[in-house]
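Below: a set of structures, written as structure tokens.
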Structure I
Amino acid sequence: MTRSEWSEGLTLSDRAYGVRHRVRRFRWELATGGRPLVRWFPRSWFTDPLAMVDICSPWEVAWTTRHMATSHRGVGAIVELGPWLGDITIGMLRGLDRNPAGRTATIDTYDLFIFEDIEQRVAGMPLEGRMHDGESFLNLYLDRLGSDASRVTPHVGDVLEQSWPDERRIEFLFNDVAKTWEIWNHLKSTFYRSLDPGATVVEQDWAHACTPWLHLWHHRHRDHFEVLGQVPNAGSVAFRLVSPLPPTAFAPDQLDDYDTPEVAAAFDWAATLVDPSRKPNVRAAYVQLYTLHGDLDRASRLCVGELAASRIDSELVTIALPVLAERLATASDRTDEPQPS
């Protein structure tokens with residue numbers, strides 16, 4: 001599929017679908033942290049019909065454009081894990097073009113390049129019926145890159161089957177594929193192993209409930225990173241490696257490798273790196289960690305506790321949940337007491 005194939009027959013009205021919403025959103029987000037990035041904001045976001053189905057925020061595009069234009073040193077590779085339809089890739093290319101150290105740089109991207117839930121994403125939109133689950137979008141991705149496509153090497157397939165040459169060091173890593181602990185362990189042993197001090201890592205799923213392994217690992221190795229901060233109006237958090245990671249950082253791990261106090265400390269710390277509106281997403285990852293691990297009792301108690309500590313103006317939260325949380329905690333304490341033999 002190419003740009004012409006999916007866009008054939010779209011009327012001017014179709015192409016303008018959602019523009020008013022995008023303009024309103026831009027104005028609101030500009031006032032809530034976006035001003036430092038406005039110079040780098042992708043203007044195409046207002047008119048591109050695909051902007052309504054893209055996964056990443058345009059502010060993440062702006063952030064990566066600025067980073068490549070002002071901070072890329074040209075001393076290592078640029079890797080994007082999970083480029084989807086290419087907005088971040090395009091943003092990086094635009095930034096590199098403004099940086100003398102980046103004008104000959106290339107980008108390696110990794111994705112299945114297969115639509116999975118696109119039919120649900122475009123339902124009710126002018127694009128409905130034009131894209132189908134199971135179809136490849138590689139040609140569309142390359143087409144969107146335009147004349148810069150020759151500077152990008154897409155690696156097609158399951159990232160678990162991909163490798164990276166250890167001798168090729170990575171200067172910039174944008175990670176949006178660590179959707180399972182298995183994938184995360186593989187990424188550490190391949191791509192993260194090739195990071196040197198000075199390298200930048202963007203964890204796109206930081207303020208997301210379904211990737212709790214990110215928070216555990218980064219907390220354990222936090223002394224090796226400088227936190228560059230959250231991308232405004234987005235859930236991504238960027239880090240700069242400041243000292244070499246130990247070999248143990250690249251070894252496979254699992255929940256049993258983290259004791260309960262360390263897990264709690266990790267999510268307390270992780271939540272401090274994002275704005276108040278996204279802190280609940282990080283706290284949700286705390287609950288999700290135990291849910292995915294199968295410890296539903298602990299997950300339930302954590303969930304109730306998090307809800308009870310929230311400030312939602314509802315009697316469910318202000319009255320019922322605090323009492324339930326207290327009684328669950330008391331019941332847990334009794335269960336943890338040594339039983340008479």
Structure II
Amino acid sequence: MTLPSALLHKLEERQRLKPEDALALFQHGDLLTLGHYADRLNTEMNGETVGYVIDRNLNYTNVCVLRCKFCAFRRDQDADGSWELSHDQIDGKIEELLAHGGTQILMQGGHHPDWRLDYYVAMIGHIKQKYPQITIHAFSPPELHHVAHVCKISYKELLGALKAAGLDSIPGGGAEILDDAIRRKISSGKCTSQQWLEVCETAHQLGLQGSATMMFGHVETIEHRVRHLQQLRDLQDRTHGFFAFIPWTYVPGNSPMGGQSVGGHDYLKTLAISRLFMDNFKNIQISWLTQGMKMAQVGMQFGGNDMGSTLLEENVVRSTGVPNQTTVDELRRIVSEAGRTPRQRDTFYRYLN
């Protein structure tokens with residue numbers, strides 16, 4: 001079945017899509033048609049430039065009280081392979097990042113059972129005082145919800161204290177799929193969909209921008225994906241606080257949930273529909289980490305305008321056994337070979353040099 005003429009007209013005229021339109025694109029849109037319109041829209045918004053940031057994923061601990069079925073990263077406290085980084089260890093990792101020309105640390109960790117707000121404030125304050133030139137992009141909404149919950153404080157109080165200590169922005173991890181039935185199946189105990197959105201909205205109100213994500217290709221349906229996109233677009237309409245959307249695929253690997261990864265066709269289709277439906281997101285990031293460089297190169301023709309990070313260090317996805325790594329030179333080569341212009345950016349998608 002081909003797309004209805006009315007929907008093709010919407011794509012041609014760049015009209016805002018409704019959720020039922022996005023669902024029809026998933027159900028009936030052929031890949032090349034979706035790629036054509038997504039690429040055209042991206043070019044209008046971002047030209048031929050494809051960005052990247054030099055950063056390090058600094059996982060300050062893998063100790064976590066949750067047992068998300070998709071996670072191969074978490075450990076129990078004092079278990080073999082668990083860690084809690086000291087300030088000196090964090091400093092060493094930042095020094096190495098600076099030597100590579102890095103500008104950002106992406107800090108995420110487990111839901112630690114013992115740490116309270118003072119621990120996180122001290123960690124952020126230490127980093128900002130010693131390395132003021134580094135952007136601290138830290139703490140996903142579920143981590144922030146966990147700290148607020150154990151400390152019995154509001155999101156506003158928590159985020160205000162972290163911002164005062166030096167937090168610059170928050171990553172959009174832990175969204176998975178914003179549907180509580182799905183979340184109960186794969187990440188029971190993690191914050192609800194509404195709590196995830198509320199943390200982000202509170203951060204935006206306090207002037208803390210961030211990213212938004214979607215992990216897809218596990219137990220969700222395309223209806224769940226559309227609902228996820230709709231909730232993010234609605235929040236972005238209200239706050240304009242997201243600087244990027246990052247759709248990435250579930251990686252089974254060593255995760256307890258098992259299953260299979262979705263193929264390149266589903267990834268590219270979801271990437272293209274994300275660009276077309278999320279019309280208030282300027283930046284859509286391509287997931288080379290989960291899809292590999294060849295598919296990432298194709299993704300530039302399907303609405304993606306950013307290659308994310310060089311990931312000097314990354315532990316969460318690699319714990320599943322995925323071997324994908326890259327360098328600045330490789331990222332720039334891949335982008336150039338796709339006929340696009342690679343440019344280094346900062347956390348806020350401002351191009352450097």
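Matching task: -11500 is the computed value of helix-only ellipticity at 222 nm (-39500 (n - 2.57) for each DSSP H run of 4 or more, over all residues; to 500). Pick the structure from I, II.
Numbers: I: -11500; II: -13500.
Label of the source structure: I.
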Next item on the list: Compare mean count of other Cβ atoms within 10 Å over residues 19-26 across structures I, II and report the one with the greatest value.
Entry: II
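With distance in nm of label points 7 Å out along Cα→Cβ at positions 275 and 299 computed per structure, which member of I, II shows the largest figure?
Details: I: 3.0; II: 1.2.
Max of distance in nm of label points 7 Å out along Cα→Cβ at positions 275 and 299: I.
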Checklist line | With distance in nm of label points 7 Å out along Cα→Cβ at positions 227 and 267 derived as 1.7, matching label from I, II | finding: I
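Where is Kirkwood radius over Cα pairs in Å largest, in which of I, II? Present the calculation step by step, with values, prior to reporting the outcome.
On the way: I: 21.9; II: 20.6.
Across I, II, Kirkwood radius over Cα pairs in Å peaks for I.
Upon calculation of relative contact order in percent (Cα under 8 Å, 6 or more apart) from the atomic coordinates, which of the structures I, II produces 25? Let's see the in-between values first.
Working: I: 13; II: 25.
For relative contact order in percent (Cα under 8 Å, 6 or more apart), the value 25 is produced by structure II.
Each reported figure results from applying straightforward, stated rules to the coordinates on display, with no laboratory input. These numbers were taken from a predicted model, which means no experiment stands behind them. Cβ atoms are built from the backbone, for glycine too; each structure is taken alone.
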